[in-house]
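Before anything else, here is the set of structures, which you'll find just below.
Readers should treat all values here as calculations from the given coordinates under stated rules, not as data from a laboratory. These numbers come from a predicted model, not from an experiment. Cβ atoms are built from the backbone, for glycine too; each structure is taken alone.
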Structure I
Amino acid sequence: MAQNKNQHYVPRCHLRPFTLNGEGACLNLYNVSSGKIIEEASASGQCSKDYFYGHDLDVEKAFQEIEGLYASTIRNIEARNGASEDAELFSLLNFAFLQRLRTDNAVRRVHQMQQMNEDIIFRGEERQAQRWKPMSRLELVQLTMVAYRDRRDVLDDLKTVVVRNETELEFVTSDDPSISTNRYYIQKLGATDFGLSNAGAIIALPISPRLLFLAYDGGCYTIPEKNGGVVRLKKAADVAHVNRFQILNCSANLYFSDMAMASKIAAQFREDEASRIAAWSVVEELIEVAENTFRRARTAEEARGAKRTIVHSSSRHPIPAGWPSFLKFRDPIRVVETGTGAGVVRRGVTRPNYAEGS
C-alpha cells in the first residue's frame, strides 16, 4: 500500500504533455508565492499528497480508468493535430468536470464555504461551542466526489471544441487546471456568483501546449471560426487570455514546457495578480418576508427582528481582464429567466442551479 500513498490530484497524464519533450520527467514552473521560475523541476511530485483520497485506495483506483481513457484520448487528438470524435470530446468533458472537483484547491473552496456558513449559523459567543466538528480533508474530498457522481449530467447540453494554438506562445497549465467561468454572467449581468447550470457556462482545460479543450453554452456563444470541431487560434493575445484563466485559478504553481515562455508568464502573472480572489464563496443570511419567500435584510434592525432566516451560499469567481476573441456572444442570446435563486439558466437545463463544490 505504501507504494500508492503519493496520490495525485492532477494526474501525471495531464501534466505529461507540458513536460520537457513530453517525456514526463521534468517541467518548468512558476511558483506563485515566491514569484520565481524553477527550471526542470521533477514532475513526479507535483500536485500530489500522501493518501489524498484515503488509505483504502478505492477512489484512487476508480480514477485509473478515467485517467487512462483521458491519456489515450489526448494521444489520439494530438496525432490528428486537434481533430476529435464526439466520444472523445464527451470523454474530455467528463474528465474536465472531475478535474474541477478533485484538486487540493477544490477541497479548500468547499472548506471555505462551510466555514463561512458556520460563521453565520453559529454567530455570537454563546453559540460557538455548538459549532460542528470540522470535516477532515478526506471527508471533504469524498464530498466533492459525491458532487461528481450526482451532477455531471448538467453539462451534457454544452457544445465542445478543441482549440489549436498556432501562435508563438504556448498554453500553460497549473495545479488547478480545469477552469469554470462565465462571460455572460460577468459581462452581461455584472455577477460573479454562478454555477455550472447557469446560462453562459464555460469550461476550459489545456490538454497540451498546443491544444485546449473548451465546452461552452451554445445559447450564449458562437465560434464562427470553428471548422470540423477545431478552432485554429492565430492571435497570441488569445493565448494570453486563455493563460489568464490559469493564473486566476491556480493555487501554488503554473506549469509550462518551453523555458522561452518564462519571462512572459512571470510578467503576465504580475499583471493579473490583482484579479485573483481569496474568497471563492458568497454566503449571506436571508430573512423571510412572506411564507417561504426570502430576501436580503435592508437594515441590521430588520435582520435582528426576522422570525425566520436561511443561509444562502454560492460560488464566486474572478473577473478576467479580457476574453478570447474567437468566443463571441450569440445574437440573440437564448436563456431562461427562472425568477428564483437558480438565476438565469440554459434552455437545456431543467435541474436547479447549484454552486460547484457546495
Structure II
Amino acid sequence: MSGFAASVDVAFHRAVLNRPTTRSVESDLGPRDRIAALRLLERELRVDRQLADPEGFFPAVPEIEPRRTQVRSPRGSVAEDWRWPSRSPLRFADVEPRWAGHARNLQGHARFVTVPGASRQRPAVILLHGYLAGNPAFEARVWPTRWFLRRGFDVVFPALPFHGARRRDTRPPPFPSADPRFTIEGFRQAMTDLRVLARHLRRRGAPAVGVMGMSLGGYTSALMATVEPLDFVVPFIPLASIADFAKEGGRFTGSEAERAVQHELFERVHAVVSPLARPVQVDPGARLVVGARRDRITPLGHAERIAEHFDAPLSVFDGAHLLQVGRERGFREVARMLGRLGLLR
C-alpha cells in the first residue's frame, strides 16, 4: 500500500506540479541569462538586510474586525466565514498589473469553527491547506477537526493567497509562481493575513494560538513561526525549500554547473520568505514536524530540514503525500505535545 501511495504522488507531481503556473522572464531565458537575471534580483532584494529586519520586510499588521457570515457546519459545531481587506504595498511594482487582476485575492478569508455555546476563552488552532486546496468544507475532513473541537479548541481554516475563496477561476493558482517576485509577494501577503488573524483571535479571548499546515501550508506555518510568536507550530509533510522543489522537478537548465548556480541563486532570492532563514519564535517544547517516508511531492528531506532548523522532534509515518497511510502516528505526537503544553481539555 505504501508503494502505491508513493506512485500516486509521482503521477500527481508529473501531471500537475511540474508545470509552471505564472511564467516569468527568468523562466523563459537560457541558463546564462537566467543566472544574470537572478543575480540582479538578489541585488535588488538586498537579502541580508531583509533577513535582519523582518518587520521592515513584511507589511505592517493592522487590527481587523472581520465581516462575519454564519454558514452551515457539521452537527455539533458552529461555523462563520470571516472576511477582511487584504491589501498591502507591493515591493515589486512590475507585479502590480497581474496582482490587481485577481480582485478576490484582495480580501482575506477564513472559516472559524467552534461548538455551540462555547466561551471565547478557548485555544485556537489555525490549519493551513496545501497547493490547489483551500475549500474549508474539504479541509474540515482532511484535518482531525472534530477531535480538536472535542478537546477544547476553536479551529480556523484560512485561505492562502489565490486559493479557496480567493481563487479567480478553475485555472491553477498563480502562487507559488515560476516568477520569484510573485512568489515573494504571495508569502508577504500570507504573513500579513495570518498574523492579522492570530492577533485577532488573541484579542477576542483565545489564551493560546498555534498553527499547523500541510505541504505548501506546512511551509507557510513554518515561515509564520519565524516572524510571529506562536504557542505551538506543526509543519506537516511540509515543503521546506522552493529551490529544492524546483531542482527536484527539473526546472533548472544548462550544464551541471549552471544548474547548480541557478539552484544556489534560487535559494538565495527566496531566503527572504524562507522558513529556514530566521530564528524560530516558538518555545522549543512547542515545536513538532511531521513527515512521510514515501512522500514524492515534498520528500522527507524537506521535513528533515525544517526539523533541523527548528531543533524540533520529527515524527515520520510510512505513507505518502496524498495517500497519508499511517498519519495517525503524527497526530498522536501532536496530541502528546498539546497535552504537555496543558492545552487539551
Fill in the blank from the handout: Value 8.0, calculated as mean projected area of the Cα convex hull in nm², for residues 206-333 alone from one of I, II, is from structure II
Handout entry: Structure from which 0.25 was derived, FRET efficiency 1/(1 + (r/R0)^6) of positions 142 and 190 (r between Cβ atoms, R0 = 30 Å, to 0.05), options I, II
Key = I
Practice task
For FRET efficiency 1/(1 + (r/R0)^6) of positions 150 and 238 (r between Cβ atoms, R0 = 41 Å, to 0.05), find whichever of I, II sits highest and give me its label.
Solution key: II
Fill in the blank from the handout: mean count of other Cβ atoms within 10 Å over residues 270-277: greatest across I, II for structure II
Practice task
Kindly point out which one of I, II the value 2.1 was derived from, the read-out being distance in nm of label points 7 Å out along Cα→Cβ at positions 278 and 302.
Solution key: II
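Which structure, out of I, II, was FRET efficiency 1/(1 + (r/R0)^6) of positions 134 and 230 (r between Cβ atoms, R0 = 30 Å, to 0.05) calculated from, if the result is 0.90?
Label of the source structure: II.
Suppose Cα extents along the principal axes in Å works out to 62, 45, 38; of I, II, which structure was it derived from?
Label of the source structure: II.
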Exercise for the section: Kindly point out which one of I, II the value -9500 was derived from, the read-out being helix-only ellipticity at 222 nm (-39500 (n - 2.57) for each DSSP H run of 4 or more, over all residues; to 500). Expected result: I
Practice task
Compute mean count of other Cβ atoms within 10 Å over residues 214-221 for each of I, II and report the one that scores greatest.
Solution key: II
